[in-house]
Structure I
Amino acid sequence: MSAFRFLTEDEVCRVFEAFKAENPNPQTELLAPNEYTLLVAVVLSAQTTDKSVNKATRELFEKVTTPEQMLELGEEKLIQYIRSIGLYRAKASHVMALSKMLVEEFDSKLPSTREELMRLPGVGRKTANVVLNVVFGQPTMPVDTHILRIAPKIGLSDGTTPEQVERDLVAKIPACYMEHAHHWLILQGRYVCTARKPACMCEGGKCCIESICAKNGLA
C-alpha cells in the first residue's frame, strides 16, 4: 500500500479555488423556510438523506415554522408527517423537546454558541456546526459521512473519526474558504467522489480537482 499523501498548502488552496470556480455560492440542500425549521430539518436528517427529509417536511413546514407551532401540533401529529424517514419516533421526541427548550430558555430563538446548541435534545456536534455555519456564518466544519470518507482520499486529513477530520480541516483550510468549505466537500462526496465509484475512476467522469487530489486509497 502506498504511503498517505497530504496536500501541500498550495494544493489545498487550489482545491478550494477549483470548487469556488465551479460553484461560487453552494447552499445546503435541506429545504427550510427559516432558521428554526433548518434546525429541525438537520435533526431529522441524521442517518437519512436530505431528499427524504425534504419530502417528509414539505407539508409540515407549510403549517409549522416556529417552536410554538410545533408544540401546538404535538408529537403524534408530527410523527404523521415524518414517519417515512428513519428513526422517526426518536426524532419526533427530540424535535418536541428542543422546541420546548427554545421557547422556555431562549425566547424561541436559536442560540449562537456550540455549547448552547448542543444542550438542545437531538443536537450533536455536527448539527450544531451546521447551524453555526449556515445560520450564523461561523467558520465551522460539520463532518458527515461524505466528508469523513473523502477528506482522506483528497489528502486533507488522515483522520478516521469525525472529530479528527474536523480538527484537520479547520487547521488546513484557509479562513477565506471556510464559509462554504463543508458544502463544497459534501457536494463533492455526494455527486462526484461517490462511495461506489469516484468520477476519476469512470470513463468520461469529470472532477474539477482530479489533477490536484492525492487519490489516497485509490488503485
Structure II
Amino acid sequence: MDEQGEINIRENINVPADARLPTKFGEFRIRVFHEKETGLDHVALTLGDMKGPDPVLVRVHSECITGDAFSSIRCDCGSQLENALKKIQQKGWGCLLYLRQEGRGIGLHAKIQAYNLQDKGADTLDANLMLGLPADARDYSIASIILKNIGVTNVSLLTNNPDKVEKLRNLDIIVDERVPLIVGVRTENRDYLQTKSDKMGHHISSSDLE
C-alpha cells in the first residue's frame, strides 16, 4: 500500500473505544475500531504487552455469526476462534482481530444463499461464483492499520490460508511464521475443508481430514 492509501484508510477509522474484557481465556483488552465508510466496528483483543522480542501470536478472524455465535458445524470458524484464544492464553500474550467480513466478505444474506446452493450440491467456492460473487472478497487493509495502531508489525499468524499471509505481507505486516490452525474437523464440514484445500490452496492435508 502506498503512503496516500494508508493515510486515506487511517482517516476512515475513529479513535478506538478501549476497555478491559475478562473472558474464560483470561483478561483481555478490547479495542473497537469504527470504520466510517462502512459503519462497521472491528475488534482487537489483546492479552499482555504487544512488545517483542518475539513476533506476536496473531489471529485475523473474519466474522462468522453462524459458526462463532450459533455453533454451526458447517464450517470450522467457531472452533478456530476458540482455539486461537486458547493458544494466545497458553502463550501468555497475543492478539485476535475480529473483522466484520461475514462470509469471506460477501455478507450474511449472500452467505445463507450460498448455503442453500451448497445443500443442492455446489461446493463453497462454486456457490459464491453461481451468485455472481467472488470466492473471497476480504480486504485486509483494516487489519494492517489496526495492527500498526496497537504497535504490532511482526506476527506469528494463526492461519491455514496462504492468501491471507501474502496479503498481509503486501500491507507491510511482517509475517515471520505461519502457525497451523486445523481444528473442528467433522463429517458435516469435511467437504468444505477439502474444497478449501483443493481449490483455495489452504494448507490442509488429507490426513488432517481423517
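Below are the figures for this structure:
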| read-out | value |
| --- | --- |
| Of the structures I, II, the one that 19 was derived from, the read-out being relative contact order in percent (Cα under 8 Å, 6 or more apart) | II |
| Among I, II, which structure scores highest (criterion: mean count of other Cβ atoms within 10 Å over residues 128-135) | I |
| Distance in nm of label points 7 Å out along Cα→Cβ at positions 88 and 136 - structure with the largest value, from I, II | I |
| Answer label among I, II for the case where helix-only ellipticity at 222 nm (-39500 (n - 2.57) for each DSSP H run of 4 or more, over all residues; to 500), calculated from the coordinates, equals -15000 | I |
| At a computed 17.8 (Kirkwood radius over Cα pairs in Å), which of I, II | II |
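Values quoted throughout were computed directly from the atomic coordinates according to the rules given, and no laboratory measurement underlies them. This structure is a prediction, so every number in the text was calculated from the model and none was measured. Cβ atoms are built from the backbone, for glycine too; each structure is taken alone.
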